[in-house]
Structure I
Amino acid sequence: MIEAGELRDVLGTVRLLDVRWQLGGPPGIEDYRKGHIPGAVFCDLQADLSDPASAEGRHPLPSPERFQAAMRRLGVRNDVPVVVYDGETSMAAARAWWALRYFGHPDVRVLNGGVRAWGSPLETDDPEVEPGDFTAVPGHLPTVDAAGAGSFAGVLLDARAAERYRGETEPIDPVAGHIPGAVSAPTTENVGPDGRFLDPARLRGRFEAAGVRPGAPVGAYCGSGVTAAHEILALEVAGFPGAVLYPGSWSNWVADPARPVATGPTP
């Protein structure tokens, strides 16, 4: 993580990516054009951080070639730190943080509280961007597929809203419920009303209450692999690094009607 004051001190020496996005729109580019942190370039979650929707999920991980081309177009370099941000909660920014780390960038931070926490003037001009040299090499963070999620030997956290986990409603995917054995841990509870992450001790207590223990396997999924990255970021802030992402998440799980579905408030 990086705080707004820390970012002001290093502005101009990092590559800034504005990843504002929300499911169902409007497109984040509209907010970017209204005002962004000086020097930031817009990173499109749909086009730059995902492959087209398929049976693999609504937001499959981009291919190395697609991701590398996007990051180079945005000026990302292997030897220059990257800071990512969104509107306030870091739900979308966490996807960029996770993807950059997964594909091998060594220094990526998330602006805590997003553009709302910036507290300084914004600009509307598009900065000139020199193409980057980032090389995408996948596999630097752990993932599981549907089979691995279904037999996960640890605590598998469901980052969606609790009512979706319970199977009471499903506004997006065709089937409601959760992966059998998964524990409900809505990612919205990782942040406070101001969109900033809870302090590490509170996050640690939250995850320990869900059964997470130091050194034991922990994984996360959501609807399509986006907000689950936020869960993994929160776990890292809490002192539980190395959590496993199920990229396809629920949208991939229910693509096969043979996979079991659980409902109710408990695993």
Structure II
Amino acid sequence: MDVGDRVDAIAALRRVNYYRLSGYWYPFRRLEGTERRDDFYPGTRLADVVALYDFDARLRAATFSVLAPIELALRALLGHELGRIDPCVHLEPRLLGPRAQHGDSYPRWLRGYQAQLRSSREDFVAHHDARYGGTLPVWAAVEVLDWGGLTYLFGFAPRHVQDEIATACGLRAPQLESWLKTLNLLRNTCAHHGRLFNKVHTLSPRLPAPGLHPDLDAATTSWNRTFGQLTLIQFLLERLRLGRTTLLPAVVRSFPLVRVVPLTHLGAHNDWQEASALWST
């Protein structure tokens, strides 16, 4: 590897741990069959590796940022629709769907919710504790839950509640639940400074039937790659009318020009901006 200016190289390694940076030069290592060799493709430069790392940092920050309004909108939708049944429906499994009434998943979720409630420092939690004995109505309880807890509560909800929320998202209920689980893992990757640009994600989302949403059909080469999962975000931002649909395309356009590692490592088509209206903003 051409490390370039020694002072710049030292500064880069002081800024980014060597082990972390090595994940970004992995695709620069020569591929022989299915194995990566220890030497690099000719022309590999440390400056390109650092540019790729900096791109990934921008992508993580942008992804985390645009997931926030989606999470908040889903909290509001779920709290509102469940609240139509009963203010404390989340504490009454008999009022929820079959998943809350069988097995141990609901009792485990309830213990987790109660632990989050005890550790919460939110003013509204203290207010309810002082005025109402600490029993939060469901529209307040959803604000205590993390994304994972929210996903479980969606799964516990009666099917008509799931359908109402999924319809607002342009999906069916099983699809939306799958998307929530997928995006939860993506969010965790961002929160823990994980690598995004060439990651193969553990979960793939359940998708609508081909032809129902043509912009989804044409968007990506693989739904378990990062670009595919970012496409889910673009779709939800548009369907829920949350705005900020220009941020992710702007960051993707900043992908560095590196011959050995093209943008397709993200899971995108070469003509990604023309392939789908979700990315043409």
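Just so it is clear, none of the values below were taken in a lab; they were calculated from the coordinates. Everything numeric here is computed off the predicted structure, so don't read it as measured data. Cβ atoms are built from the backbone, for glycine too; each structure is taken alone.
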Given -17000 for helix-only ellipticity at 222 nm (-39500 (n - 2.57) for each DSSP H run of 4 or more, over all residues; to 500), calculated: source structure among I, II: II
Given 2.5 as the derived value for distance in nm of label points 7 Å out along Cα→Cβ at positions 218 and 242, which of the supplied structures I, II does it correspond to? II
A value of 46 was derived for percent of Cα pairs over 28 Å apart; which structure in I, II was it taken from? II
Which structure, out of I, II, was FRET efficiency 1/(1 + (r/R0)^6) of positions 170 and 258 (r between Cβ atoms, R0 = 30 Å, to 0.05) derived from, given a value of 0.25? II
Per distance in nm of label points 7 Å out along Cα→Cβ at positions 2 and 194, the highest-valued of structures I, II: II
